[in-house]
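Take a look at the structures listed below.
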Structure 1
Amino acid sequence: MTEFDGLPVLRSPVAIIAFEGWNDAADAATAVLDHLEQVWQARQVTALDPEEYYDFQVTRPILSYGDDGERSLEWPTTRFSVASPPGTDRDVVLIRGVEPSTRWRRFCSEILEICHALEINRVVLLGALLADVPYTRPLPVSGSTSDPQVSERLKLTATRYEGPIGIVGVLHDACRRAEVDVASFWVHVPHYASSPPCPKATLALLHRVEEMFDLPVPVADLAEEAGEWEARVRAVAEQDAELAEYLRELEQRAGDADLRAPTGDELADEFEKYLRRRGRH
């Protein structure tokens, strides 16, 4: 059990959460947390005791050596880091972990206890799934939220999925039952190009985070990396006739609706949001 002593006092904090494992196709969701930890210079404030939740024969600890030759052992866990994005009046808690092996309900309860101790008022969960989508189009992001106004504002494509779920779905349900404002975003990763990393999928989730909280999210080199990723997939498709034909079918299935030019009002609305997020409006 994690002790709450020493937790910081935060400004209107929100939480962004992602887990390695079944919920994280191409590592696209956890890459968002890695990116934000770096660009926002997040500092770790606490972590869960892994002994309660992990089978170490399934998710093994990692041995490494630092630049000074010092030996260290890293255990699989879920860590809480705090970031203070420049130019904003809120703090962001970044919760990055490994999907637990056992005791999922207790795991979710402990995360929510820490969120309560930090006075977090909204939780956003990130996931990535494999899908039949063309890599040449913007990768779809489906989602759900406990706030209908947020769903309408973000024009979320709701999912009617029924079946087995991972820790992201379980934690979303736990937040809802605890009456915590929660949203989940799932980026659809092309299944034929699912080897990590997938910067285009990570970038799609980052844009959703940016819209959700109306705050600037530096993308650093991700846009360029996404372009390079597309070029690599294109090169593979050009050398594989079967894959190229399959991609043409996906493009046709996507239809012409996605290709319509945005209206002037839509462009103006997107530009207004862009300026607000960057403090120029």
Structure 2
Amino acid sequence: MAKIAFTKMHGLGNDFVVIDARRKAPAGLAKKAARICDRRFGVGCDQILVILPSKKADYQMRIFNADGSEVEMCGNGIRCFAKYLWDRNDRVIRKKGALAVETLAGIIRPKIKRGGMVEVDMGEPVLDGRAVPTIFNGQVKDYPITAGGRAYRFTAVSMGNPHCVIFTDDVDKVDLAVEGPALERHQAFPNRINVEFVQVTGPDRLKVRVWERGSGATLACGTGACAVAVAACLNGKAGRRSRLDLPGGSLDIRWGEDNRVYMTGPAVEVFTGMMDL
């Protein structure tokens, strides 16, 4: 059994084990993800981030859930990815102040800001139902669905990975552990889906709770926050810039006139260590 270095990081409490594999990629991460992510018998995290070389961009980021599934993108994760490299004086990000990162969702561009914050150009939202993907055609906005015996109205948005956004009067009354899985695995969503319950708390201010496919309830979700901001704008509940309050903290999201979504938030290193892999 080989030992491998790792760094524990989080973005608003959405936490990650970061593995720098630019020199050598560890084998079998998907099969070992459950043990690594376990908070009692492993390091403990929501997801594993792997830094790899890329032929298309400055670096590549791969993301594994606790159940071993690989996901397209992670907004909190890519902020941690950029901050990890910045803090280690990586020559690419130190020269440009930004990175081009290859992900399964395409090239994503994080930029270092003052005060340890990271801004990420998350790209353009996907609003076509089939492309999200859902089983529905066209834009899926305020659309009815029943899951687990409950009726909802949802808006579908992809920010590189699929999101089901549901507005409610009180997010604290949502039984996330019951309602999240019922929606995540609903037959309307061929690749499963991330679920965000959202309460409007003020002008351009939104309170959000998240159920992430493959990981469960998390304290924050960057792509989910972007999807929520877009859905809120589409449904007339917020403007093109909003502040999102998640259990782990707040994010600033701007849906630009260029149709690209910009997310700004923190990334924090917790500790480093070695683990058997």
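No lab work stands behind these numbers, since they all come straight from the coordinates. For clarity, every value in this text was computed on a predicted model and none was experimentally measured. Cβ atoms are built from the backbone, for glycine too; each structure is taken alone.
For this structure, a couple of remarks:
- Origin of the derived value -5500 (helix-only ellipticity at 222 nm (-39500 (n - 2.57) for each DSSP H run of 4 or more, over all residues; to 500); candidates 1, 2): 2
- Structure (1, 2) behind the derived value 50, 38, 31 of Cα extents along the principal axes in Å: 2
- A value of 14.1 for Kirkwood radius over Cα pairs in Å, for residues 59-114 alone, calculated from one of 1, 2, originates in structure 1.
- Parent structure of the calculated result 196, given that volume of the Cα convex hull per residue in Å³, for residues 75-162 alone is the read-out and 1, 2 the choices: 1
- Mean count of other Cβ atoms within 10 Å over residues 123-130 from the coordinates reads 24.8; which among 1, 2: 1
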